[in-house]
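Each value in this text was obtained by applying a stated rule to the coordinates, not by laboratory testing. Remember, predicted model here, so these are calculated numbers, not experimental data. Cβ atoms are built from the backbone, for glycine too; each structure is taken alone.
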Structure I
Amino acid sequence: MHSFEYRDHTLFCEDVDLQALAEKHGTPLYVYSGGTFRDHYRRLDSALSELDHLICFAVKANSNLAVLNRLAKEGAGFDIVSGGELFRVLKAGGDPSKCSFAGVGKTRAEIEYALEKGIHSFNVESVAELRFINQVAGEVGKKAPVSMRVNPNVDAKTHKYISTGKSENKFGIDFGRIAEVYAMAAAELPHLILRGVQMHIGSQLTTIDPFLEAVRKVAPLVAELKEAHAIEFFSIGGGIGIIYQDSLASGHSAWWSHPPEPVAEEKGVPLTVARYAEALVPLLKPLGVRILLEPGRFIAGNAGVLLTKVLYEKKGSAKTFKIVDAGMNDLIRPALYEGHHDIVPVRMSEKSWTETVDVVGPICESGDFFAQNREIPSVAEGDYLALMSAGAYGFVMASNYNSRPLPAEILVEGATASVVRERQTLDDLVAGEKIP
């Protein structure tokens, strides 16, 4: 469940009135529910209680220090993909020994930094990277813990930009080569510790079938590698999808009994937390290794909204446009992934009617839209809208395109709303720039 609901026709986050929050802090404005982050983490943790497991939150989904701090206090580990993300985790009070370092292009500086801080494991994506980590570890006098990312060639049937488990994707080592690569590493690379094996087949998966196919395919390999090299863990990656459409009406974050129509159209068994655990735990438990998960969107996605103000209404011969003060630089998912976000008024009129409109931003790009030909409750100039399900891959992908300052971020906990990132100023835009 998430913590956004209407009370007396006004949208609340936990016990905070979002209309008042927008008026006080201005828009665009990201607002997060601390209670929702905790609830989602605990649901997943509880569902896997039969397994020795570690949940490593994917920092790329939402890297705000306050969010990371709250998850660290819950006992979470972290899935990182850069030295900068490791730096954030440490600043937030996270434990580096619970960090797995993924990504296909790790630099020398990042490898040295991660070794210095004592991370749990590098998720290695290629033989060239494996050899380089061994070289760097030897030069600094350390042993580097590694797991190799296996590419199981499983089609997750998700958007092509977030599919990662097929042979044509840039991620991981081909399934057929993994055993020989482990054998080579054990024989030739003395500065490595072969700690585990990892996979991740894609993001925003909404049925159990791809997870089952991948685990069934890789589990025998895990058993083989445990016997041959005494590996300690199997990371099954992340990718658990959330509800984007009808998210407010359903009140659910990821696990549903009756999926909204776009999900129901997919073949396969709908994903629920009970079914996820029921299907995967029996396959994973006999392996006798620790199970790592790397969820991001599931924990963060429906824990946040982006508030924006309607600046103008433009009625054309073909369309009506609601022009808002948030743009694709603030939330790029609709432009980049054709991603859907529910759009609802922050204050709902008792006698509201609906109209079909395009909700667009001020950026000088035709791709700067949040919805096209969408039926939404009627709103006027000066009204506030909430773009739902914006807690993951929202602010983290924001930019200063068109020289627009980044929005502020607010963390709500009960009746308390804290500014956890100040809105950028115009001076911030040019900080560090020089005219020679």
Structure II
Amino acid sequence: MKKMITSVGLVAFGAANLQAEQYAPAPNLSSLQTTKPWSVAATLRGFYDDNYTTQPSGPGKVDSFGFEVSPSAKVNWTLPQTYIGLSYAYGMRFFEDRANNRTDQSHQADFNLNHTFTPNYKLDLSDSFVYSREPEITAGGTSVIRRTNTGYYRNRAGGHLTAGLSEKLSTAVGYGNTFYRFDDDASFRNSLSALLDRTEHLPTIDLRWQVQPATVAILGYQYGIVNYDDSNRLYSGASVFQSSIRDSRSHYIMAGVDHTFDPQFSASLRAGAQFIEWDELNTQLGANGLPSQDDSQVSPYIDASVTKAFSADTSAQLGVRHARQSTDVAFFNASNPTLDQEATTIYGQVTHQILPRLSGSLLAQYQMADFQAGGADGRSDNFFLAGLNLSYEINQFLAAEAGYNFDDLDSDIPGRSFSRNRVYLGIRASY
């Protein structure tokens, strides 16, 4: 569940802070990870899931006990000006109630490289690859929050070069690429492959002005490209479309500010507009004898967060994001397609050291996503999730864990809503 919480941009401290990072290029490593170049861990949990098929209440809703095994390994190379990080995690969940295909498996591999050429020039590269059957691992930017028996791949890669142009002015140029591929047969009518196989590109450029030692003003531009696999087909009655009918191009123009109130309290804001156009919408509608529709829209874009460390034992983060996202709904009571969703997401996290050996964390997220165009236009998905985790440190290498996760989707589209409760108890070993 933690991977579903909407991620936020890292605070950009500007050129004045690059020199301080020159000899600390490996941020956010634990004390154990800084003592040696590698670490390993394994988690064993027993769980109960009251709706593992994420179905509405009724005959389709089934529950199961099970267990989960998740080993992982990390390698960290820290040099005076360079950090390289590699990690791999394997997950296996066994459901005792399922008669066939009783296990779900996942793989996740991550790569990070940070290099400071000079105090004014810094390069960041990253890649994250996932194969999974659980939507919660790859749902970022997509409204697929229902479990599926179809495995799928997601790869997210990106890079940023930050350059100090003067004492107060710096720029960051970057590029992001994400692709999604589903394992189901694309020839099936409106399969997940036809609905969601796509590649996303996002070149970016920011100008950053160091207004005050603790304040950076930002002016940014992004160019978003979403290309669906045009070899797949979507069907609506007698009409047949290529999946590329939902291809789009977006211009994001935004301004923002990053401010550090004190070493324990910081805030970040990006606000602007997204200008989106669908390249093939009216061409394919016309080829099917359907009337044209508006093939461009303007919508607000907001990404804001606040992080506060109340003490060495307690910290919190709160954020909100408003943006467009892909959806697995294509046709609903109409011949023309639903193009995407406009979603507002509010999220928060609190961690607290309850006792010297006992720590806890609470995560929560609420998302309201409005369908755009097609028969679903004006309808919404309202999704809430929460997660509570408790960890008791037995010794330096072992910890006992217990937790509870709750998911609830309230959708205006019939047959889509569901609720889900999960509890788990286990042990985690690390070295």
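Largest in mean count of other Cβ atoms within 10 Å over residues 119-126 among the labelled structures I, II is structure I.
Using Rg and Dmax of the Cα atoms in Å as the calculated read-out, with 22.8, 69 as its value, let me know the right label among I, II. Derived from II, not from the others.
Quick check: 5.4 is what I get for distance in nm of label points 7 Å out along Cα→Cβ at positions 311 and 415, calculated from one of I, II. Which structure matches? Considering all the candidates, the number was obtained from II.
A value of 3.7 was derived for distance in nm of label points 7 Å out along Cα→Cβ at positions 79 and 375; which structure in I, II was it taken from? Of the structures listed, the value fits I. When mean count of other Cβ atoms within 10 Å over residues 47-54 is computed for each of I, II, the one that comes out at 16.1 is I. Once distance in nm of label points 7 Å out along Cα→Cβ at positions 183 and 223 is evaluated on every structure in I, II, the highest one turns out to be II. Could you tell me which structure in I, II was used to calculate helix-only ellipticity at 222 nm (-39500 (n - 2.57) for each DSSP H run of 4 or more, over all residues; to 500) as -1000? Label of the originating structure: II. Upon calculation of relative contact order in percent (Cα under 8 Å, 6 or more apart) from the atomic coordinates, which of the structures I, II produces 12? Comparing all candidates, it corresponds to II.
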